[in-house]
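K.L.:
Input: structures, listed below.
Quick note: the coordinates plus some simple rules give every number you see, no bench work behind them. Just so it is clear, the model here is predicted, and its values are computed rather than measured. Cβ atoms are built from the backbone, for glycine too; each structure is taken alone.
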Structure 1
Amino acid sequence: MCPRLLLSTCPLTHYLGGLSFYAARRGWAINHVRSFEVVLANGTVVTASRTNEPDLFRALRGGGSNFGIVTTFELETYPYSGMWGGRTLVEGLHDRQAIDAYAGFVDRLDSEPMGHTIIIFNYEEGPPHIHQYIVHTEPVENLPAFDDLRKVPAIESTLELTDYSDLAGNIADLQEWKDTRVGCATLTFKLDKALLNFAYDIFIEEIAPVSDHIKGTMEFHALPRTLSPVDNVFGLEQADGPLVSYLLLFTTDSDVHDEEVITLQQRIIARVREHAEKRGLYHPFLFPNYSAQWQDVISSFGKANVNFLRDVSKRYDPEQLFQNLQTGSFKLSESGWRPTSFGRNTRI
């Protein structure tokens, strides 16, 4: 996850989106919210669930802070007995093997849903360093499903029987950005090994010349499927095959470089998107938690979902208080408009 700083809007507090180690096994975390207690614009407090205020309930499962203030929510819980996993550190010379192993594992997630993996590439004035996060959501060691990932030569490894909190802390250790400005942006495409390699090549090509003042991180995250349109408003129930969220997360020490970071991320996203479109692998969905302030997240959910969200907003907030007076998050009122740079809007 990325902090909410001036470079980008990563509204984790507004979108209980939910990529977790259980993603393949359980789906989006947002799908497992049982109910929301919501303060509406007129001060009314309502509880939204599948059986009470069901339209508001669905809209809140991905629609952000467009409808009210959530003061309480209930989550489904599941039995837990521990995990196996950790992080391996891989030198850049093994980048292709790491990408191959990642692609192969994600392609098998339907048959191996208890597994999870993330691959992270860090570039700081030199060859990239690669982190593989490898997790099995039961306390079973070294299953064959992870063989290709474990065969990638590693100079460090923390793979062991462990707990969810330790694994989450392991990831958080890489994201200590005190006194640093952070910008994130994302793109979604279908799983394809050649496309993963292309996206990686573009990242290296673009970040290397500026790495003395901008530190670049690129990550691949497998997106869980949405089995039913009532689960959330992401519009992924018709997804054809595994989808990957391509995350760019750049840091810099000075606001002098803000515009450069935004322009750099826009250029990388545009180049990878154009290539994915040519190959029929592009998907319009933008995961809100990874999206930049200049990305049109709401529209990426699809026309039917945008119309549904606007209808719910007008019913529960007829004076549009949350569109006009509350700052932050991705707004329905801005859907179809994309801020390209501080305060300048462009129609898309």
Structure 2
Amino acid sequence: MSSGKIGVTMNRYGVILPRGRYLASIGIRTNISKEAKKRVTWFDHLRKTGNARLTCRYFGISPQTFYRWKRRFNPHDLTTLESRPSRPHRRRKPQTSTEVAGRIRQLREQYPRWGKDKLVILLKRESISISASTVGRVIKRLKDRGILKEPINDAMVKLARKMRMKRRYAVRKPKDYEVKAPGDLVEVDTLTIKLLPNQVRYQFSARDVISKWDGIRVYSRQTSFCAANFLEYLQRRYPFKIRAIQIDGGSEWKKDFEEACEEKEILLFVLPPRSPRLNGCVERANRTHREEFYELEEIELGLNEHNKQLERWEYTYNYIRPHQGIDYLTPNEYYQQWLENSMR
């Protein structure tokens, strides 16, 4: 059945559908949302196939959803395919008196970390009988209206602290940065050492990516001041110039350490979050120090004595111990060979 010069048809589902060109043109001319335009395609497909169930399967919608929109659909007013607000016309009015709501607000501001169950007990002591769910609804309404003074959330405090500690010198390592010579990239990291249940020390470790040369030093604290001191130690101990250092996101590599790198004109590259594998050289160095030093040596309790032990182990590692990663040469032998080849 058809009627009108625009060409409309009534299908067996009782829906009056304009012909495809008209439906498409009115969709272009009407300012409707993407969701409404998507629903227009449902009825255009229905006009072509004449099968509602086939249309539902084609678009992946349920028949209930399709028929609900079919009842609402007016082909000459495509705004009928817009979603309607789901907010109820009649909303329940609060039954809690203004005096009780004000007392709940006072108690909540006095004890901001106490929940509704604790506040119910305090209200009962004042002969105010009220349920915990009602107290919760009152608190929510006060928050929504912005009249309840709540303390700053711990997550917001951490975010503010993180923003204050934003790095100003360290950057991501550029993809085109080339590591060819000793000193081009030195990876650093920290290793926690528990000597006694109540005595913890922090070993600052460094490894050159090319020569596998290690530098190690232990401190009683894990701070940026100690990290800056460790950098000075590395410059004294390494036989080559350090051009770039790679760090993780630890706070010990900020502030004093960043300032020291900038002052010494050492490039500082910081790893992306949760990517320790990119610092694999120094991570492997820490494993070597654990297995071949800390698990075999009797560590002195004095800090100076501990560092003297580390200096002897550092010498053993760099000058005596063959390293599989550089054809069983020591880091010193590898560096001497590199020097000879670079002079040719």
Structure 3
Amino acid sequence: MDFTRLAGLAGGHAEARAIQIALKLGLFEALKDGERDAPALARALGCDSRATMLLANAMVALEILMVSGRNYALTESSRRMLVESSPEYLGGMILFDGALWETWGRLEQSIRSGTPARAPNMYQSRPEETARFIRAMDSLVRARGDAIYAAEHLDLAFARAIVDLGGGPGTYLVELLRVNPQARGAIYDLRATLEVARRIIGEHAPWALERMDLRAFDYREGELPGPADVIFMSNIIHSEDQATNAALIGKCFRALNSDGMLVIKDHLMNPALTEPAAGAIFSLYLLLTTRGRDYSFNEVREWLRAAGFHDVRHDPLPTPPFTSSMVIGRKR
């Protein structure tokens, strides 16, 4: 690794924070209808003109904005991913990351103690936190295309009942139902999450609400309601410890019909837990906010085999744009 690479990594917080604040202030929304110079942009944001110029210049340097003369304008990428009305809007995830700024400041404490820096409650304590978190998950999946890819590459023609366990905003289940018109679906998640999910699905795919049930359920408590032909879990196991995950997969096995399928989508790490790099870094976020970490395929496979699943396979998603994989097991 050379100096430029190391210095860039060590100072990467500056770029991240600048983008988060630009989005929070509404800089990109202020440019969606046309270009503006710094004074006009500052008036639209209610900010200082000189400071706004410096922020806009930083966005130009990062190739997020472009400038012609004294006028700033959106690029094709910023219009696609940073304007809220875009179907590929990534801003929800960026704002969620921005809200964790102070949490990251307690990383040293978590490394020393081994405990989270905030309550690992999946952001259920305040409605505004729940909404920010669930909209972030929807934003990330929608912008990157995970749900479309998963739905188009899973053969679920046999399925009549699909459960999205811990399904959050329902982004995956909507696509699974779109590709599999023979099926009905259900989201099992915490009550506060489901309230946000109903709003999100109503905004993007109101037709899907007629084909799914939203059921308040805590997978840490009691058996999963069944029966189901498919149980889909995206980004669930990384929030839990090993014992909880092993028990959860056992519950999934018991809730599935014969020949049913369990699909786990997550960062699946190498045995040393160092690749993919995105998963290794993400595990620090998980240390700060959950009881879990990213797990290796070998660990996940052992949980499935212990529960009784057969034909367990690892299906990596193409990189880029994805950084995760699917593990698929069948119940015989």
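K.L.:
Work out the source of 4.0 here, i.e. which of 1, 2, 3 gives that when distance in nm of label points 7 Å out along Cα→Cβ at positions 75 and 267 is computed.
P.N.:
Source structure for this number: 1.
K.L.:
Here FRET efficiency 1/(1 + (r/R0)^6) of positions 59 and 91 (r between Cβ atoms, R0 = 35 Å, to 0.05) has been calculated and equals 0.50, so which of 1, 2, 3 was it run on?
P.N.:
It was calculated from structure 2.
K.L.:
To which of 1, 2, 3 does the computed value 19.1, 59 (Rg and Dmax of the Cα atoms in Å, for residues 51-210 alone) belong? Before the final figure, lay out each step's value.
P.N.:
Numbers: 1: 18.8, 55; 2: 30.8, 82; 3: 19.1, 59.
The correct label is 3.
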